[in-house]
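In what follows, structures are represented as structure tokens.
Bear in mind these aren't lab numbers, they're just calculated from the coordinates by the rules spelled out. All of these numbers come straight from a predicted model, not from anything done at the bench. Cβ atoms are built from the backbone, for glycine too; each structure is taken alone.
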Structure P
Amino acid sequence: MENYVCKIATLEDIIKKCDYEIGKAVDDKSNWIAWKEKAIESFNKGLSITYIGSLNDAIICECTAAIDPTIVQNAEGLVNDKTAYLFAFRTNKENQGKGYFSILFKFMINDLISRGYEKVTLGVEPEEEKNKAIYNKYGFTEHIKDAQEVYPDGTTIDVEYYGKKL
């Protein structure tokens, strides 16, 4: 894990990571472009905290904590002054399964605890069995609710929401 650093993202980091994801998108990039705008706005208004893991100065993983319900779909029971909603769990494909995200996750949880948060929540699509198993391993065992989310392009997905006390 030499040359691996976890930190709270700057606006420059967020733009860099979003541009990377937009560049990777094979088909329609419109969702990624909209998500980039939302990430920049949320950062500027202090509605979220993005955490990144960098290896040799390259961002290889990320996660964002929404700390304001206005940026979370189906926010009731998912985010408030003591509960942060986690989303955008991403690790570059070539770095998956090497423990980098686990280190970032611990860094993020410690930071949220230091800010007074007592619980974290997240959403996962029901068919994402691998991700559900990972989240369960991280302690997200409290099923909160099921609902649907809508992407910027109008795509609707089913989501299961889980929580973890800190």
Structure Q
Amino acid sequence: MSAHTESYAPVFVGKRKDELAALLTRYPTKMAGLLPALWMVQQDRGWVSEQAMTEVASVLELTPAYVKGVVSFYTMYHQHPVGRHFIQVCTTSPCLCNGADKVVNAFLEHTGCKELGITSADGKYTVIEVECLGACGFSTPVQINADTIENVTPDKVPVILAGLK
């Protein structure tokens, strides 16, 4: 067993185990609770590691490969550590026509991330581009963690970042 594996602390123990058990009563099978179980892991750890995928697979009686397939399919699950503020900028065609590329560049500049998908040195920010946040009439939309902000322009970026806790 590697040192990395040995240091892994299970998520589904104590209160979290009880929460998962209660959640699973609302579903017809354990497999149906996979997405919420993964969300619980990410809430606790900030991302879903290989070890966490193995734990979820075991708890829900699934294969680790199946769980990995689901995690890698959905963009809402992080497969590596991200900043405390996970910033997603919509860059689909309507938003690009309205300056989404400039919004992305402003976030990269003001967060110190420098590149998409790279976490800032202080661990506060990770900036990525996403396909459609579902607010095409209010471009450019940005999602920071669970909050969506509409009509973002490059000049609003410093104000938005200053408001983050």
Structure R
Amino acid sequence: MISYIGIGSNQSQPIEQAKQAITALNQIKNTTLVTCSSLYCSAPMGPQDQPDYINAVAKLETTLSALELLDELQAIEQKQGRVRKDNRWGPRTLDLDIILYAEQTINNERLTIPHYGMQQREFVLYPLFEIAPQLQLPNGTFLTEMLKDCDKNGLTTITS
């Protein structure tokens, strides 16, 4: 199964956090890191009294189920110092989100795929476009169509 993973960090040396996460993604059992976007800098969602984020999107090939992959991602987050708080869009050492998982649509108490907010998030759509410009979502929408309605909001590429 092909899966796309959103990577974000704005605490504890966020560039290093993102790079460590990318390395860790390639070490998940039964999973291969196919490619990863450049790193991007974006303004925070929600409270603006926090540092900017470093973001990327990785493409994985995996034989894990979506929930097994989620468990692996949460273990990486925890290993890198993630503490889950009530503040949904607050600062964090690492955030790993399954953006897409094959052609599946999943909606349960633990996981929503496609990711519920991807269409409004420049820090997901532009890195995703970098690595999968022809991508079509399970509902038939092309990524290029979503980008037409998504302002960059100051998003900048910081590494290739």
Note: distance in nm of label points 7 Å out along Cα→Cβ at positions 38 and 126 at 0.9, derived from one of structures P, Q, R, originates from structure R
Re distance in nm of label points 7 Å out along Cα→Cβ at positions 30 and 94: value 3.2 computed from one entry in P, Q, R; matching entry is structure P
Value 5.0, calculated as mean projected area of the Cα convex hull in nm², for residues 22-77 alone from one of P, Q, R, is from structure P
